[in-house]
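Just so it is clear, none of the values below were taken in a lab; they were calculated from the coordinates. Because the structure is predicted, anything quoted here is derived from the model rather than measured. Cβ atoms are built from the backbone, for glycine too; each structure is taken alone.
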Structure P
Amino acid sequence: MIIALDGPAAAGKGTLAKRLAAHFGLRHLDTGSLYRAVASRSLRTGEAPEAVAASLSADDLAAPDLRSGAVGKQSSVVAAIPAVRAALLDFQRNFARTPPGAVLDGRDVGTVVCPWPETVKIFVTASPEARARRRYNELLGLGETPIYAAVFADLAERDRRDAERSDAPMKPAPDADVLDTSALDADEAFRTALGLIAAKTRGRE
């Protein structure tokens, strides 16, 4: 089984993906962490993002600043570079196709990384206000001192950049279900996703 969760930042994809992976006994890959790792090392070392993507290591994925605001902002920039996306595509596809399957969350999993008909695709979204509140609270939890208006503006800019990039823009796959989590807590989103997956996989066995 391959489950693809796409959508904008702070919509709840990561939390949902981890719970689904645990529920179904699948591996989980936050594809955004790959781009965050590229951004983190590039910011720290001055290396070109293309060079970092071609030599990404497990140590890069364990960098302590992956969830910081600065790295998050830069990750959207490096994700718009075609050479970076190409370098990371095979890694993601191999991960997805390794038995018993996987849950991948990101921006273009259902449209580019795993576009196959057998992939269960869900586009997870939420209102800009709900996502900004979540991201603001996440940054507070990391010990940062964010300004809500700045967090809101940053998310809006990332949405624009992710949706308008020429290579693999963020959008729902034609056969994806849309899950709006604006008014849902984590448990409600999980139950709704299970229902969507059950409906998609019914009769496959």
Structure Q
Amino acid sequence: MHEPSTPEQLCERLRWRYATKQFDPARPIPAAVWNALEDALVLSPSSFGLQPWKFVIVDDPALRQQLRTVSWNQAQITEASKLVVFLGQRTMTEADIDRFLQRTCEVRGALITSLDGYRRMLVNFVQTGWAAQDLAGWNARQVYLALGQFMAAAAMVGVDTCPMEGIDTIAYDRLLGHEGGAFKTLCACTAGYRFATDKHGLAAKVRYQKDQLIERR
């Protein structure tokens, strides 16, 4: 068991990170570091553990150039070492629940029949519970949990990121082969290493005071 980061180390890394606008295209993320960040994506939390997402890592330069044209021509898309596109499921079906329960049995060595009650609860929740009013929106909120975990994990290993919603998600779906499919593009996040001259990295971080944001009861 590794020693956890100290409170000071945690806050230092979170103060260090910012939405990087200018990446160094000549500095790739080392393979071991990137593998850890992929693991961070896989380990992201989601409601009931259902994982209603897909993460598309785009390495092909030509495809990234096409995506840049439908991303307000933002340079991060092509200049960052890595580009991750975050997709969420358009809905949630009984088949999706059964797939998750099968995986649960594989990992934990349980009998599928032992999860009958849990299955009924999940099916009822997605069919008649409050999430049923907007399953795509409910799924999207889970995807943003993964985005947050990815950015925090990247900061802990000294990798810069930039979350991006300024993209044409419909065009992304078309270019990535997901048009009309089970998943739809929600946002993107670039990752790599900042240029020291990026003015956004030199600016002080603007946040409200803690006592303006946190209530104590």
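Out of P, Q, which structure matches 2.3 when distance in nm of label points 7 Å out along Cα→Cβ at positions 122 and 146 is calculated?
P
Given -16500 as the derived value for helix-only ellipticity at 222 nm (-39500 (n - 2.57) for each DSSP H run of 4 or more, over all residues; to 500), which of the supplied structures P, Q does it correspond to?
Going label by label, the one that fits is P.
Between structures P, Q, where is FRET efficiency 1/(1 + (r/R0)^6) of positions 10 and 130 (r between Cβ atoms, R0 = 35 Å, to 0.05) highest?
Structure P gives the largest value of FRET efficiency 1/(1 + (r/R0)^6) of positions 10 and 130 (r between Cβ atoms, R0 = 35 Å, to 0.05) among P, Q.
Hey, mean count of other Cβ atoms within 10 Å over residues 34-41 derived from one of P, Q reads 15.9; which structure?
Attributed to the structure labelled Q.
Quick check on the output: 8.1 is mean count of other Cβ atoms within 10 Å over residues 2-9, derived from one of P, Q. Which one produced it?
Q
With P(r) over Cα pairs in 5 Å bins from 0, in percent, for residues 90-153 alone coming out at 4, 17, 20, 19, 17, 16, 6, 1, pick the structure among P, Q it was computed from.
So the calculation was done on Q.
Given a value of 17.4 for mean count of other Cβ atoms within 10 Å over residues 114-121, point me to the structure among P, Q it was derived from.
P
Among P, Q, considering only mean count of other Cβ atoms within 10 Å over residues 18-25, which has the greatest calculated value?
If we compare mean count of other Cβ atoms within 10 Å over residues 18-25 over P, Q, the biggest value is for Q.
Given a computed value of 58, 46, 36 for Cα extents along the principal axes in Å, which structure among P, Q does it belong to?
Q
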